[in-house]
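Peer 1: For reference, the structures are reproduced in the following blocks.
Only the coordinates and a few stated rules stand behind these numbers; no lab work does. The structure presented is a predicted model; accordingly, all values stated were derived computationally and were not measured. Cβ atoms are built from the backbone, for glycine too; each structure is taken alone.
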Structure 1
Amino acid sequence: MKPFDPDRLDRRDAALVARVLPVAQAFSRTYCRLCVDGLENVPAGPAVFAANHNGGIVGPDLACTLSTLWQALGPQAPLYALAHDFPMRHFTPLGRAIQRLGAVRASRANADRILGEGASFLVYPGGDLEAYRHARRRDEVVLGERAGFIRAAQRARAPVVPIVAHGAHRSAYIFHEGERLAQALRLKRWARVERFPFALALPWGIAPGPWLPYAPLPFAIRLRVLPAERVSQEEDPGVARERVRTRMQHALDAMAREADR
């Protein structure tokens with residue numbers, strides 16, 4: 001077997017995506033009771049799809065979002081997903097599998113190559129900061145200071161298309177984010193992770209750490225695709241990121257109110 005290269009773009013298998021799509025749609029429609037609006041905002045050309053991240057390593061928002069974009073763009077469309085180092089460098093059997101579905105290691109170089117080739121990518125800018133946030137913050141968009149997705153869009157003159165998910169953070173009950181523990185273990189240095197969460201999750205009861213998979217609880221999930229954001233090359237990336245985050249937060253607030261009716 002050839003050495004695994006987490007940066008290759010030519011491993012994406014459109015035929016496999018087409019076979020997986022009905023399964024992902026069935027999971028999203030039945031188990032997650034997925035509802036989607038705003039599909040008219042999905043552009044056909046290269047774009048940065050920036051979504052909020054929920055529920056930890058097996059958050060169901062990823063399957064719901066990817067299947068939605070695959071359906072909107074078609075399996076043949078060159079859509080990639082920027083993936084964390086855990087599958088792409090530390091647990092390569094998983095990396096090999098998801099690479100065929102369009103996963104590629106998250107890096108500036110890969111983001112630029114994807115957009116430079118006229119393709120699009122899905123990214124979760126908040127990463128572990130957002131995916132492992134406390135359950136009481138479930139209706140909060142957390143991006144931290146991360147603005148790499150904005151810079152990639154600026155360099156390529158590509159639009160940023162925000163995608164907001166509501167309900168997915170209930171797939172597990174995260175009761176402790178574990179920021180200090182992550183610092184003590186120096187996870188940011190060797191694993192690019194800033195949280196060591198503890199969650200109530202099936203089938204473990206208490207699920208410790210950022211990498212333990214679990215069965216997501218079947219809460220209804222809703223996705224909303226917002227109109228594209230155009231960022232000028234002269235604008236400060238941090239200012240643009242905050243504008244995108246604010247738009248996403250307003251949408252998430254509205255979706256939370258609608259769910260409570």
Structure 2
Amino acid sequence: MTRQKIAEVLGLVAQGRLSPEDAMERLAKLPVEELGYAQVDHLRPLVQGQPEVVFAQGKQPDQVVGICRSLVEASGSFLVTRADEAVQAALKEAFPKASVNPVGRTVYLEPDPPLPPTGRGTILVVTAGTSDLPVAEEAAVSAQALGNRVERLNDVGVAGIHRVLRNAGELRTASVIIVVAGMDGALASVVGGMVKVPVIAVPTSVGYGASFGGLSALLAMLNSCASGVTVVNIDNGFGAAAAASRINHLC
């Protein structure tokens with residue numbers, strides 16, 4: 001449950017439009033709602049400033065729908081990551097207004113009415129190649145759902161380094177940059193050497209055999225000589241978005 005929702009309940013009590021008993025009933029699900037197969041954390045927005053996000057991988061479609069129903073009742077919104085086709089279909093049937101991103105494997109139900117971005121600047125998601133788009137789209141949708149303005153810059157890897165150089169202006173106007181790259185992971189160092197803002201590098205599992213499922217890109221990014229580059233786990237677009245959002249919301 002968000003601060004806004006709790007304030008609305010308390011405001012109704014103060015106005016005499018809601019009894020204390022009814023208010024207690026509405027707030028009874030704080031901090032955790034027990035569903036048997038999941039404990040939905042409604043306190044997280046108050047503690048961390050970000051709502052609980054549903055990681056769908058390994059969950060049954062009906063379980064994901066049940067968790068999302070709980071989140072919608074409490075906050076009016078949800079974000080699901082790593083949603084396969086079965087989960088996407090189940091969520092779309094249960095929540096027709098939800099937006100499905102099949103490339104990023106995300107499902108997002110926006111609050112009604114939509115909330116304006118609260119981050120102070122723009123998060124720019126940069127991909128080295130088209131094969132990195134699934135991870136990049138997860139990052140972009142997640143960052144937007146977390147209250148940020150998001151822009152994308154795709155397919156500007158170091159195999160044609162002029163592609164990223166010609167977009168230097170766009171890089172330098174962002175508040176936080178997420179760089180998504182597989183293979184040698186070199187794009188994160190290139191971008192890190194061009195800007196003064198935080199750069200969050202996401203290694204992907206894209207590449208041939210000796211890339212070791214993204215380990216090569218991960219090690220290259222961890223050993224970047226460009227200052228200000230930090231690294232999240234392989235293919236972890238959501239983790240990068242969560243970190244970027246926190247940076248973007250600092251006063």
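Peer 1: If you work out distance in nm of label points 7 Å out along Cα→Cβ at positions 94 and 118 for 1, 2, which one comes out largest? The partial results should precede the final answer.
Peer 2: Numbers: 1: 3.5; 2: 2.5.
Largest calculated value belongs to 1.
Peer 1: When relative contact order in percent (Cα under 8 Å, 6 or more apart) is calculated, the result is 26; to which of the structures 1, 2 does this value belong? Write down the numbers at each step before the final one.
Peer 2: Details: 1: 26; 2: 14.
Of the options listed, only 1 reproduces it.
Peer 1: Compute Kirkwood radius over Cα pairs in Å for each of 1, 2 and report the one that scores greatest.
Peer 2: If we compare Kirkwood radius over Cα pairs in Å over 1, 2, the biggest value is for 2.
Peer 1: Between 1, 2, which one scores greatest on Rg/Rh (Cα atoms, Kirkwood Rh), for residues 62-133 alone?
Peer 2: When Rg/Rh (Cα atoms, Kirkwood Rh), for residues 62-133 alone is calculated for 1, 2, structure 2 comes out on top.
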